[in-house]
Structure P
Amino acid sequence: MKKIIMTGGGTAGHVTPNIALMPALRNEGYEISYIGSYEGIEKRLIEEQGVSYYGISSGKLRRYFDPKNFSDPFKVLKGYSQSVKLLKKLKPDVVFSKGGFVSVPVVLAARHCKVPAIIHESDLTPGLANKLAIPGAVKVCCNFPETLNYLPKEKAVLTGSPIRQELLKGNANHAFSLCRFSDRTKPVIMIVGGSTGSRAINTAIRGLLPELVKSYNIIHLCGKGNLDETLHSVSGYAQFEYANQELSDMFALSDLVISRAGANAICELLALRKPNILIPLSAEASRGDQILNANSFRSQGFSYVLEESELTNTALLEAIEHVFRKKEDYVNAMENSSSRNSIDTIVGLILEVSK
């Protein structure tokens with residue numbers, strides 16, 4: 001049996017694409033093991049998949065001053081030593097990394113052990129962890145055409161992001177019942193602000209709510225702790241802190257999605273062919289990757305982009321009306337995307353370098 005070690009952690013975005021690949025890898029006969037941090041979010045998510053999990057020491061490499069900058073390099077070195085021992089014990093044919101700082105020592109250990117490693121970069125420009133790991137990789141997968149300019153030409157492959165296949169199998173009727181909408185003729189708008197929600201998006205949606213529910217049903221995933229009890233009785237408005245298994249059903253019911261512009265989130269919208277409005281996290285609150293991601297999707301005709309600094313009731317309503325008018329144009333652009341078969345493409349690369 002062929003063996004693969006997968007790695008990646010720190011956020012769910014560094015784990016869920018790995019999980020999306022697992023069924024296809026099992027079908028190809030791979031025994032899957034996972035290396036992550038001792039108690040990161042990846043530990044619970046991976047163990048739920050029935051995959052053997054190995055924790056290693058991990059530290060964060062920061063671009064800013066922090067007292068931990070003096071101790072974390074030693075954690076990384078320890079993680080590297082642990083990774084070398086694990087690779088020698090598990091004897092994988094290939095390593096696949098989704099990024100995050102825990103993945104750096106694993107990829108570098110793979111190079112030391114002469115095990116081919118493939119990296120996946122979600123954002124338009126590589127983050128620091130992947131920049132450090134790229135020299136140890138034989139291939140680097142990416143989501144955006146523009147990213148190819150930032151990667152070694154002989155290693156770069158445009159693949160798109162692996163999407164959980166259950167997201168493509170939602171039942172709209174289940175979501176309609178869950179949301180308790182009374183009017184089935186209204187189009188449905190879903191708002192996704194991330195697991196913690198977005199104060200700016202939540203405020204804008206609720207400020208515009210009296211106008212929106214005249215024409216649309218609204219599914220609002222507002223983030224943990226952000227429910228507004230005064231709005232529970234508003235007809236045509238269903239608010240939830242988050243969605244798990246119900247998410248695929250909600251997507252199936254939705255005609256338009258308003259979302260942040262995290263790489264995995266927007267690649268899900270692309271895979272689902274959902275017309276969308278992206279409101280990227282501002283540069284002041286991030287390294288600017290969401291803005292780059294959103295602008296790439298806009299240039300490819302996949303998305304309407306509304307900067308957070310321009311987010312007003314009027315601007316949001318105009319954006320919604322515009323996307324509904326041009327709905328077919330957005331769907332056609334996504335249908336013609338070259339990044340549609342990301343799982344097949346990535347598994348093909350894994351098979352190629354495992355030989």
Structure Q
Amino acid sequence: MFRDIKKILLVKLKHIGDALLMTPCIRALHETFPQAQISALVNDMCVPVLENHPLLGEIIGFPRSKLRGLSPARIRGELAFVSGIRQRRFDMVVDFTSSDRPAWIAWLSGARYRLAYDPQGKGFLGKKHLYTHLAPHPADPNIHEVEKNLGVLRAFNITAASPKLELHPSPDDRRAADETLRRLGFQPGSPFVAAHPTSRWLFKCWCDDRFAQLIDWLQRDRSLPVILTCGPDERELARARHVLSLCATRPRALLGELSLRQWAALVSRARLFVGVDSAPMHIAASQNIPSLALFGPTGFNNWRPWGVEHEVLVHDCPCSRDRNPHCDWTQTRACMQNITLAEAQTALDRLLDKTAGQKAEGNCRR
């Protein structure tokens with residue numbers, strides 16, 4: 001079906017977690033076209049997720065923050081960017097984004113083969129004609145995002161033997177993480193729990209007081225020291241500091257101090273990860289760390305931790321039933337408030353029991 005494939009471009013112009021959930025497709029393409037050079041186009045903030053990947057020849061960062069609005073400068077910037085893509089002479093472009101800009105990039109790249117899901121009338125008129133190969137959408141709306149990404153390839157017999165998430169901290173990242181752990185008083189191999197209560201979207205967060213109580217329970221009743229982490233965004237920092245202030249015990253805290261890959265290296269040393277639906281949840285999964293994930297109305301079937309032992313806590317919400325917002329998105333959602341401390345403790349006990357020996361394949365409990 002596909003001949004003389006020497007250069008392949010994957011396109012995922014979304015967020016950090018989305019870029020990470022695309023990584024199994026890199027291996028699928030490599031296994032099918034082992035001689036081809038594979039490149040990835042992602043938003044510039046996502047570049048660190050893919051750096052050091054052994055199967056990627058080039059990572060192209062789209063300067064999203066610089067190309068906003070409808071100014072002449074933005075149009076010139078977009079044209080110059082696409083010209084750079086075209087000059088690379090890709091043989092195949094695979095669009096995993098399904099929005100309008102990647103469709104134009106795929107077409108203007110000049111690649112002979114351009115793969116994507118069928119737009120099904122979404123986007124601009126004639127969008128589907130910018131591609132050469134269209135995959136049918138999955139029949140199951142609850143399919144995991146990893147499987148959805150792979151579906152574009154599987155429609156054309158491009159598969160991976162082991163579709164796993166891949167994020168590769170560098171040796172420097174690992175040294176920084178180990179030095180941080182020593183600074184916090186941990187000896188090599190000492191167990192700890194990585195707790196990440198925040199998300200870029202604060203409406204995904206659990207109740208601060210319950211998260212603090214869960215940390216206290218882990219440290220006091222389960223003798224598992226906790227490292228509390230968050231991203232560098234000021235809103236996340238404020239939320240994490242509030243959780244920390246509510247803790248009766250004294251967890252270690254690393255609030256916005258580590259780079260993305262340093263955090264991945266740190267969590268790779270953890271016994272468990274506890275957090276909400278967020279990029280760090282997926283990063284923990286990429287490091288094969290058992291996880292407790294607290295979900296609101298954002299589709300736990302589609303976004304749960306992939307490929308690791310895990311527990312998911314979620315309660316019904318009208319926002320998830322019809323995909324329309326019914327709740328006040330500036331506050332802790334009712335569905336998140338309905339997750340009790342006892343449920344979280346029970347879920348963590350299950351994880352501790354199941355992972356006491358060899359880790360098993362991840363499952364999801366509601």
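Values quoted throughout were computed directly from the atomic coordinates according to the rules given, and no laboratory measurement underlies them. Computed from a prediction, not measured in an experiment: that's the story for all the values here. Cβ atoms are built from the backbone, for glycine too; each structure is taken alone.
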Given structures P, Q, which gives the highest value for mean count of other Cβ atoms within 10 Å over residues 45-52? Q
Suppose you compute mean count of other Cβ atoms within 10 Å over residues 133-140 for every structure in P, Q: which one lands on 13.1? Q
When mean projected area of the Cα convex hull in nm², for residues 117-172 alone is computed for each of P, Q, the largest belongs to: Q
Quick check: 3.6 is what I get for distance in nm of label points 7 Å out along Cα→Cβ at positions 53 and 181, calculated from one of P, Q. Which structure matches? P
